[in-house]
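None of the figures in this text is laboratory data; all of them are computed from the coordinates on show. All of these numbers come straight from a predicted model, not from anything done at the bench. Cβ atoms are built from the backbone, for glycine too; each structure is taken alone.
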Structure 1
Amino acid sequence: MRAAASLILVRDGADGPEVLLVKRGEAGDFPGLHVFPGGLVDADDNDPRLQAASRRSVDSARALLGHDDALASFVAAVRESLEEVGVLLGAASTDAAALQDLLANRRQRFADLVPAAVQELATDALGYFSHWITPTGIPRRYDTRFFVARLPQGQAVRVDGREAVAADWLTARQALAANERGEIRLIFPTIRNLEALAAFDSVEALLAHAQAPRAVAAIQPKMVNGPGGIRLLVPGDAGYEEA
């Protein structure tokens with residue numbers, strides 16, 4: 001099982017908070033599906049240069065996530081945001097689009113850009129939203145931390161064209177409705193995160209919730225066979241403990 005990090009970018013919209021969903025390219029996992037930007041936590045995300053540039057301390061990250069390499073998950077979320085959608089949470093001497101191009105196809109390591117072009121990583125701007133673990137029985141399993149952050153002022157989304165081929169800003173309810181109509185395709189954790197996001201009527205309320213110290217329980221669905229086929233159960237669902 002691999003550690004992963006996903007970033008829910010949010011902004012104010014006419015109908016309430018909007019979240020960024022990207023459509024995955026045909027290469028890699030989840031082809032054609034809409035997900036939040038994110039990916040695997042790399043060994044490089046523990047690089048001392050990235051830790052030094054992080055505005056969130058190692059101890060702060062460890063207290064939130066509960067494991068020694070927690071800061072790497074925050075760093076990975078910042079890195080994946082830059083790689084996939086050209087949004088940098090931090091301060092740099094080079095514009096985000098140029099940095100995104102340097103990272104394209106792994107031509108340059110993120111750690112090498114820091115501190116050469118990126119002076120600080122705004123890891124403290126990331127709130128911790130949820131924690132999902134892939135069910136047993138699936139070949140590729142991930143231990144994924146979902147973070148949430150506001151889109152930095154003055155920055156625009158620019159998909160990399162490889163991992164992310166399109167991007168949409170939608171309210172959580174709009175995204176769920178589009179999935180129901182078959183206009184986009186969402187995976188189970190994305191749906192459940194969107195359902196939770198729909199409870200917030202402002203970006204401020206959402207960020208206040210995600211930034212507040214609290215216990216975030218890991219959610220590991222279980223697959224069960226029933227008359228309608230395979231269903232996924234989460235803790236609290238009837239039959240979860242027996243599955």
Structure 2
Amino acid sequence: MSLVQFSVDENVAIIRLNRPPVNALNAELVGDIAAAVGEAGHPSLRAAVIAGDDHFAAGADIKEFGAVFESEGEDELAADLSRAVSRFEQLDKPTIAAVTGFALGGGLELAMGADFRYLAVDAQVGQPEIKLGIIPGAGGTQRLVRIVGWQRAKELVLSGRTVGAAEAETLGLADKVLPTDEVFGAAVEDAKLWATGPTRAIAAAKRTMLAGFGIEAGLDAEIIEFKSLFSSADAREGVQAFIEKRDADFSGS
């Protein structure tokens with residue numbers, strides 16, 4: 001796991017993304033996240049914290065999308081990330097995402113896989129994929145609805161706008177807002193408290209609540225739609241415009 005640092009503090013698993021400068025998600029980083037989530041599942045560990053250095057994760061590495069267009073292939077990054085997020089969500093122990101800097105696109109999708117999200121006061125979160133001519137592909141259209149509600153999620157996904165920590169807290173997307181230098185420490189200390197609880201009962205409660213979440217069909221539909229958009233002219237234009245640092249000129253096709 002060269003791009004993820006995995007450690008244990010007492011009986012809390014610590015997963016730290018480490019792909020400077022902004023933890024842009026590429027195939028290697030997503031693979032390392034999945035491996036670290038697997039390590040966090042060990043029965044001796046009773047809680048988990050996921051974080052990033054400086055930035056939590058500023059979304060997918062858009063250059064990899066460009067490579068998909070050039071090869072006329074099919075992007076698998078979102079599907080791989082979606083599976084990793086689901087495995088994180090299904091861990092049989094409490095989990096906290098300590099969010100500093102940006103948690104955008106796939107970064108926010110990863111944070112939403114945690115039971116709780118602690119945001120730095122200057123953190124920025126959002127699902128900006130629509131600005132590229134695509135949609136969230138790793139659970140963003142599904143978990144955001146369930147966390148903040150249908151209408152608010154629709155506005156965030158369709159506009160692609162980012163929100164600050166204060167608004168995220170109002171929306172229910174942030175469970176705590178803290179000074180930047182306190183976020184990680186608070187998450188770890190709270191995880192240690194959760195780890196002293198009745199782990200089997202907590203796991204049973206999580207399984208029961210997830211069963212009522214009814215998310216599987218939505219995730220399947222999301223990834224099908226996400227992949228289909230890579231054949232659209234707007235997606236090609238949106239990604240190219242991002243790479244070239246210019247405004248996209250969408251044609252609607």
| query | From which structure (1, 2) was percent of Cα pairs over 15 Å apart, for residues 12-51 alone calculated, if the value obtained is 41? | reply | 2
| query | Which of the displayed structures (1, 2) returns the greatest value of relative contact order in percent (Cα under 8 Å, 6 or more apart) on calculation? | reply | 1
| Identity of the structure behind -14500 (criterion: helix-only ellipticity at 222 nm (-39500 (n - 2.57) for each DSSP H run of 4 or more, over all residues; to 500), calculated), options 1, 2 | 2
| said: When FRET efficiency 1/(1 + (r/R0)^6) of positions 100 and 172 (r between Cβ atoms, R0 = 30 Å, to 0.05) is compared over structures 1, 2, which one is greatest? | reply: 2
